[in-house]
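No lab work stands behind these numbers, since they all come straight from the coordinates. Bear in mind the structure is a predicted one, so any value in this text is a computation, not a measurement. Cβ atoms are built from the backbone, for glycine too; each structure is taken alone.
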Structure I
Amino acid sequence: MLDLNYIRENSDEVKTRLGDLNAEAPIDDILRLDAQRRDLLKEVEALRQERNAGSKAIGQLMREGKKDEAEAQKQRMSEIGDRIGALDETLRQVEADLNDKLLYVPNMPLPEVPVGPDDSHNVVVREEGQKPTFDFTPKPHWELGEALGLIDFERGVKLSGSRFYVLKGLGARLQRALITLMLDVHTQQHGYTEIYPPFIVRAHCLTGTGNLPKFGENLYHDAEEDYWLIPTAEVPITNLYREEILEEAQLPIYHVGYTPCFRREKMSAGRDVRGIKRGHQFDKVEMVKFVTPETGRAELDKLLDNAEDICRMLKLPYRIVQMCTGDLSFVAAIKFDIELWAAGSEEWLEVSSCALFTDFQARRANIRYRPKDGGKTQYVYTINGSGLALPRLVIAIIENYQQADGSLVIPEALRPYMGGLEVIGP
């Protein structure tokens with residue numbers, strides 16, 4: 001969440017930036033509640049000082065034999081105590097309302113983020129690699145995947161309904177190989193520590209990462225047990241250090257983890273209905289960093305490069321797109337997407353969103369660090385990005401590596417994870 005002091009001191013700027021974000025937040029209510037809270041605190045503090053002074057006076061009056069005055073003072077102290085109790089209850093309610101409204105305020109974009117109302121104003125930073133050329137008409141993955149026995153759409157729908165599918169045989173092995181390759185690269189070459197977290201969390205973890213309360217309708221929830229299926233590994237991994245104070249010497253912390261992800265996608269009828277591009281369940285390898293504020297921006301660039309390494313190793317054409325203000329996520333201060341080219345469906349597919357959250361998540365999850373110089377504790381900066389997400393990575397490989405005879409060439413970097421297999425034949 002945003003620092004309340006920042007909102008109070010920069011309310012006009014916050015409102016302007018909300019307009020840039022194409023977002024709404026109850027800033028006026030927050031300012032009103034904040035003023036009410038501070039007035040209540042002043043009144044309570046004044047009454048407590050009066051009660052302390054009055055209690056001392058009672059003793060003095062008793063010693064001087066002024067019992068009637070002492071009894072009157074006791075009555076006054078009792079009334080003050082009742083008033084303090086009532087004010088404390090009002091203060092608790094005001095603070096609860098204030099904290100709830102703060103949870104609906106998005107992060108503020110960094111100055112370098114381009115201003116625009118929607119994704120049409122996103123900026124293509126650069127394009128890497130060469131799109132494949134074919135002397136035949138390339139097929140989309142939903143045709144080629146079924147023809148090669150890699151994907152079973154009909155049985156996926158039979159099991160779970162629309163937007164579900166089954167990977168089978170070498171299709172399942174291809175995805176498993178990709179996951180293992182990515183984990184090996186990030187742990188052995190990029191310095192990340194692998195985490196295998198729970199796939200079910202409590203509500204406070206989703207509040208910490210900014211998924212709750214605003215986006216609860218997109219999550220799968222067991223209300224009886226208050227269990228929530230994770231929408232990304234970012235949620236449990238970020239919350240590993242919630243309510244903790246780290247030492248600066250521990251930073252930066254790099255974690256990477258594989259998990260399935262579960263999201264109640266609000267998909268328009270007729271949009272992305274073919275294939276495995278968009279669904280309610282998918283797999284992902286996620287990178288999460290905990291860093292000092294001074295290193296945050298540079299660490300984001302490093303994380304982005306780590307994700308790009310996977311694209312380069314697999315020799316897949318990709319591009320980097322910077323999100324404009326109107327297309328930033330609720331928690332991001334700056335974000336870059338990696339999009340792979342899919343030759344069969346002829347479109348760019350997002351496989352990673354790499355974002356710097358500044359101290360936004362750390363404030364919500366109360367993750368701090370103690371500076372080396374022994375100064376006041378500070379909130380860490382958090383960063384995350386997929387490295388990479390499936391199944392769109394599978395789509396890109398199937399569509400870009402297809403051959404005229406209907407076969408599929410396995411990318412060279414992936415072959416050791418596929419038992420040396422070079423080609424999947426029809």
Structure II
Amino acid sequence: MLDFRPPLDSPLLLWWCKTFFPIYMKFPLGDLTISIEKGALERFHQINGERAMICPNHSNRHDPQTMFAFSREAKEYFNFVAAREIFDYDGGRNGWWVQHAGGYSIVRGAADRESFKTTRRILAEGKKKLVLFPEGEVSRQNDTLMTLESGAAQLCFWALSDLDKNLGGLSNQKPGDSPAKIDATGRSATIFILPMALKYIFPYDISGALRKSLEKLEAKVGLKPAAEAALQPRLMAVCERLLTTLEKEYELKVRDDATMNDRVKVLRLHILQSVASKLKVELPPDGKELEYVRILRNKVDDFIYQDDKNSSSYERSVHEEKQNSYRAYYRDIGRVINFVAIYAGYVSEHMTQERFSDVIERLEVEILGGEPSIKGPREVLIDIGQPIDLSQYYDDYKTHKKETITKVTEEVAAQISAMLVKLEESRKPIYLA
């Protein structure tokens with residue numbers, strides 16, 4: 001069933017967490033620090049006290065912790081939207097912490113009414129800013145942005161519609177105008193979307209850790225470690241062995257002249273089509289892989305977390321049996337997500353420590369299982385974009401909902417992408433030999 005997990009904000013626990021969070025960043029997270037770009041906090045504080053959704057890119061599994069660290073610097077507490085499955089991690093203990101830190105669940109692709117209602121309420125009330133990662137997946141890639149889902153903008157406009165009803169109608173707005181109405185609390189009668197960029201870097205040489213990780217991967221796939229050889233050919237050899245194994249596993253035949261890029265792309269599409277066939281889902285022709293991923297994952301989520309409160313005990317037990325087979329599809333879908341942004345040349349064209357680690361981490365997830373290892377102390381460069389005032393788009397939204405949601409989503413993506421480029425240009429990367 002959907003089994004919605006609501007936010008259970010605990011002021012005492014939040015105070016305790018923020019007090020001791022630097023210790024957590026130092027040890028369990030392997031010495032993770034944040035560095036906020038000049039002027040970023042000023043842009044954040046432009047909308048102090050206003051209703052807002054913060055939309056960061058989602059390149060790392062530690063993004064929620066990074067956002068918590070940022071909240072300490074911003075001197076605010078946030079609410080967070082998180083995928084339903086993370087509340088079950090570590091026997092449910094992870095979910096307990098998430099809920100009491102202000103997080104709540106959403107079942108992706110389902111009509112999760114309780115989650116939608118909670119989001120609309122949090123945004124309309126505006127007691128806290130809400131953090132939502134619009135990519136919807138951990139990309140494991142700092143340099144680029146996956147196609148954003150439109151749900152962030154849609155939820156904000158729904159909440160703005162609620163605000164509109166409560167205030168008796170918002171005045172017409174045009175881009176560049178200031179919000180025309182002030183509510184009873186003295187705040188602007190609007191909701192802002194705040195784009196945010198997070199870029200993880202290794203400020204010190206981690207080549208030793210990368211070599212150790214590579215040796216483990218080589219041993220696992222049956223390659224003899226060549227400790228003195230150059231890193232890139234060794235990495236490509238592991239990738240070649242991985243591809244050959246998966247092609248055999250999925251009974252996929254490829255052309256003799258196919259490049260590694262061709263093979264990876266064919267494999268991803270083959271896996272997606274295979275899962276779609278088993279789930280009896282028709283994928284739209286000429287769609288993008290990430291679109292297929294979301295369709296299939298949402299189908300699995302919808303089945304596993306479907307609302308069964310009106311079902312009998314027997315019906316629920318039968319459903320639970322089938323859930324196990326559906327859960328197996330997560331592995332296939334996750335395999336595609338893991339390699340959706342990787343291609344031959346990704347490392348060689350810009351052979352920084354971070355790019356090499358991006359590929360190593362994907363291989364660790366696939367070959368070793370579990371979470372990838374932390375290669376060394378990390379610094380997260382953080383930048384804040386210009387707040388997007390949705391009241392300026394509200395009249396267009398009322399008449400052309402889909403087009404307006406797309407326009408706002410594209411604006412969020414454009415700002416995040418530009419900030420990621422700027423952050424990369426502002427630093428001195430360490431290149432691998």
Structure III
Amino acid sequence: MVSQKLEVVERIQAFNRGRSPELLQLKYRSMSKDAFTFFRGTCHLFYEDWPTETPLNEAPPVWICGDLHLENFGSYKGDNRLVYFDMNDFDEAALAPCIWEVARFLTSLLVGATALEVSEAESLALCREGLETYRVTLARGQTRMVERDTATGLVKELLTSLKERSRRAFLDGRTTLTRTGRKLQLDPKRTRPVTPEERTRIKTALKAWSATQPDPGFFKLLDVAHRIAGTGSLGIERYVLLVEGRGSPHRNYVLDLKAQFASSLQPYLKWPQPKWANEAERVVSIQARMQGTPPALRSTLEIEGQAYHLRELQPTEDRINLAQNNGRLSRLQKLIKTMAQITAWNQLRSGGRQGSAIADDLIAFAQASTWSEEMLTYAQHYSAQVKSDYHAFGKAFESGNLR
């Protein structure tokens with residue numbers, strides 16, 4: 001009989017097979033820091049473990065980001081040039097029961113109690129408040145968005161601070177200005193050089209794709225490097241691109257180009273999914289449905305048959321530094337309330353699209369609150385499982401058995 005330790009480690013290794021060995025070690029090292037980071041890096045385990053026979057699966061199907069946790073909310077500039085606070089990671093997005101999204105979020109609150117510097121009792125109380133806020137917001141059937149004038153607490157502080165950021169300073173922090181123009185800075189923690197073959201491949205593909213865009217010159221490639229970012233996606237092919245943008249040298253743009261693969265939810269989905277052109281199209285399409293105003297620059301392109309998600313890296317793109325909250329419960333309460341509201345608004349906003357429940361069904365579901373306690377009980381149960389899995393993973397990592 002395989003021990004729990006070996007089972008968990010083998011499942012993690014199987015899921016990450018085929019990724020860059022060097023970056024995969026960075027991912028594993030990051031995951032070994034604490035249970036919350038481990039939880040962020042193992043979204044696949046959450047859905048592998050989700051019970052197939054539970055009344056919770058009878059919840060209305062909606063579009064979900066699929067990997068909702070405390071760190072997957074942040075600021076961005078929309079295509080109307082206003083700055084918002086919303087979900088910010090849609091790699092795992094799919095059509096699934098609305099409960100799945102909320103259950104993962106609540107579990108993140110319980111697993112992240114230590115990182116948030118709150119007690120288990122306080123994190124459970126935050127879960128109850130967040131769950132009730134989600135239920136009430138869903139029952140109202142109305143949608144809103146969070147921007148500077150409507151934000152409160154930590155979110156308002158973040159959005160207000162962004163007013164001081166400039167594209168010039170953003171560029172200066174990531175590039176070096178030379179006599180011939182800007183070049184990307186190479187930093188072992190964030191960027192690494194590409195090979196001449198990789199540079200040519202990306203430049204050729206970007207040039208062909210940009211010819212179909214209204215302003216092809218905007219995407220003229222000036223420099224490219226491997227990008228090291230994220231937790232769950234570490235080891236997946238990813239690049240940072242410096243392009244001409246609105247003009248050199250101070251109005252260049254920085255883009256993120258990431259290979260996109262199937263959602264880790266896919267093996268467990270019993271609800272018909274659309275036939276997307278590719279996995280990048282899935283991510284971009286679902287994000288546009290859930291967010292009221294999507295980011296200013298997002299697109300998809302294929303390079304030698306592999307789908308990539310192309311998006312702008314913005315000066316206004318940031319997340320709340322939870323480590324700086326220092327356990328102040330009242331501020332966390334406002335933050336969790338905002339996140340719960342966003343979750344409900346995004347589900348309502350994307351309703352009625354290719355199989356997702358309409359607002360009336362979601363309202364009726366919210367009003368029948370009998371599911372709340374069952375979901376909270378599951379989140380408590382699974383948070384204990386995460387901590388156990390993290391302990392087993394940590395031992396394997398320390399012993400050098402993770403490759």
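When percent of Cα pairs over 26 Å apart, for residues 117-284 alone is computed for each of I, II, III, which one produces 59? This value belongs to structure II.
One of I, II, III was used to compute FRET efficiency 1/(1 + (r/R0)^6) of positions 53 and 357 (r between Cβ atoms, R0 = 25 Å, to 0.05), and the answer was 0.75. Which one was it?
The read-out was computed on structure III.
Using the calculated result 37, 27, 22 for semi-axes √(5λ) of the Cα gyration tensor in Å, pick out the matching structure from I, II, III. The read-out comes from structure II.
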